Structure 1
């Protein structure tokens, strides 16, 4: 579910910038913010994990994502709040804990059985990522069509239904 919500949220960002905020030329900021946050936060994880248990890092990552969704819902007309939401959304502690849990399962399996079988375990995550990517593309496409956000439509057009877009997007992410 985490992977699906993550990919759907990233998929609808273009529609938020083009139709809700009416600043399609500022969409490049999404990639810059995501890149900077991930490059700064990911190396901090092992340092923080020495002092903070993974459980709390996972909860902290989830709280950041919940706050990000709150900003996406209530601050969707403000570029600064959207950018703050993007920064919070890309604090990837929850994802890092999940990946490390998979690695721990490999180590535990080796400890108990004497055999190391990482190929099977580590093949699951890319498969899940590809599967959720395919589902999210279908769902984001459905939302765009249902809300009239296709073709040459603009934010000023009445065929674009911001409420329908917001409801469908948030429903899919939860």
Structure 2
């Protein structure tokens, strides 16, 4: 079981995302409508687990399914179906040296897609909220060092509150 570790923001994360995005598009691009850098590593200054989260938009589950053999060729493994959400089809991982990657195959422009972008964009525009999130993650990593599921579940209410604020529009904070 791997330890939940939160590290300081690494300014290399956006470049690493762009490089991996190109690799993914080179092998699986014809069915991928867009790829976004999401979650904590996509927010400048925000500490995170050293895992680049990427969200690839596809038309539907068949397009997601067709990408799996190609993504395996560039090192993605553990294609986990996401039955709890009808618009998120798979999450897969790739873990080289100091930074790993999670690729989420999601219906393009679905509620799930929009939710991730709202959260990321709100944190980018509100550094004080991003720092609150960082402190929460550090505390939860200390509380649940070997329990990723509890760590993730404990962040849910904070994430949902940010998404709610973000969905109200730019005049509300």
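The maximum of distance in nm of label points 7 Å out along Cα→Cβ at positions 18 and 42 over structures 1, 2, that is, the highest value, falls on 1. Here helix-only ellipticity at 222 nm (-39500 (n - 2.57) for each DSSP H run of 4 or more, over all residues; to 500) was derived from just one of the structures 1, 2, and that gives -15500; the source is 2. With respect to Kirkwood radius over Cα pairs in Å, the largest value across structures 1, 2 is given by 1. Among candidates 1, 2, the computation of relative contact order in percent (Cα under 8 Å, 6 or more apart) that gave 32 used structure 1.
Just so you know, all these numbers are worked out from the coordinates, no wet-lab data involved. What you see is a predicted model, and the numbers here were worked out from it, not measured in a lab. Cβ atoms are built from the backbone, for glycine too; each structure is taken alone.
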